[in-house]
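Quick heads-up: structures coming right below.
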Structure P
Amino acid sequence: MAPTQRLSENAAIQAIWVWFRRNKDNRDIPSMEVVARVRALAPGADVERIKSGFERRLRRALLRLTRA
């Protein structure tokens, strides 16, 4: 994805969620880095929507693990 490409807020959160899942085992990722990465793709993205988007995705991921 080109760094100058603009995405909708939800698409940006999803893109950074995928990045986060790939990189979370290699290092600690501060929440401010997540916010900065989402905002790089969707300027002006709301912090609370980013937080709730990650919380929702985390709950779904954990649910999938418990069902497996």
Structure Q
Amino acid sequence: MVARLLMRLFVVLSATAVVAGLAWVYAVPPQSLRVTRDGVPHLAPPVAHPVTGEAIPLERLVQHYKGGGR
């Protein structure tokens, strides 16, 4: 009887900790989840290529102008 009660308590505490942790990361995300190492937001829309006008990821444009792009 006591073992069953302790197991339920453990499950409730574990589930509460997981939900609280996920809520915290969602509400106050760390800086590493907001931008890439180049400072580009993860959820940035595609941008127009300066020469051809085609849509390219913002990350590729930033890497190009930093000297590491294709």
Structure R
Amino acid sequence: MISLSEAVRVILYLVIGGVIFWLLYWLVNSEKTAPPEPFKKVANVILAVLAVMVIIGVLLSFIGGQPIFRP
């Protein structure tokens, strides 16, 4: 059984991670701070891969597996 405190912890990690990745995405795609086009595409791909890895890691730790990232 999954405890309520564990569910709240996972949701909190996902929200904080989402805000961090959203800010990084905004920074990469902003008009004022955007790098040249090839670097912007690479940065977007790297951000997407990292975001998916973090989401998978948090969800795997939620179901009882070994966490990939230890807070």
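One of P, Q, R was used to calculate relative contact order in percent (Cα under 8 Å, 6 or more apart), giving 42; which?
Working through the options, I get structure P.
For distance in nm of label points 7 Å out along Cα→Cβ at positions 12 and 44, find whichever of P, Q, R sits highest and give me its label.
Max of distance in nm of label points 7 Å out along Cα→Cβ at positions 12 and 44: Q.
If helix-only ellipticity at 222 nm (-39500 (n - 2.57) for each DSSP H run of 4 or more, over all residues; to 500) computes to -17500, which of P, Q, R did it come from?
Answer by label: Q.
If log10 I(q)/I(0) by the Debye sum over Cα atoms at q = 0.11 Å⁻¹ comes out at -0.51 when worked out from the coordinates, which of P, Q, R was used?
Q
The numbers here are math on the coordinates, done by the rules we state, and not lab data. Owing to the predicted nature of the structure, the values given are computational and were not obtained by experimental measurement. Cβ atoms are built from the backbone, for glycine too; each structure is taken alone.
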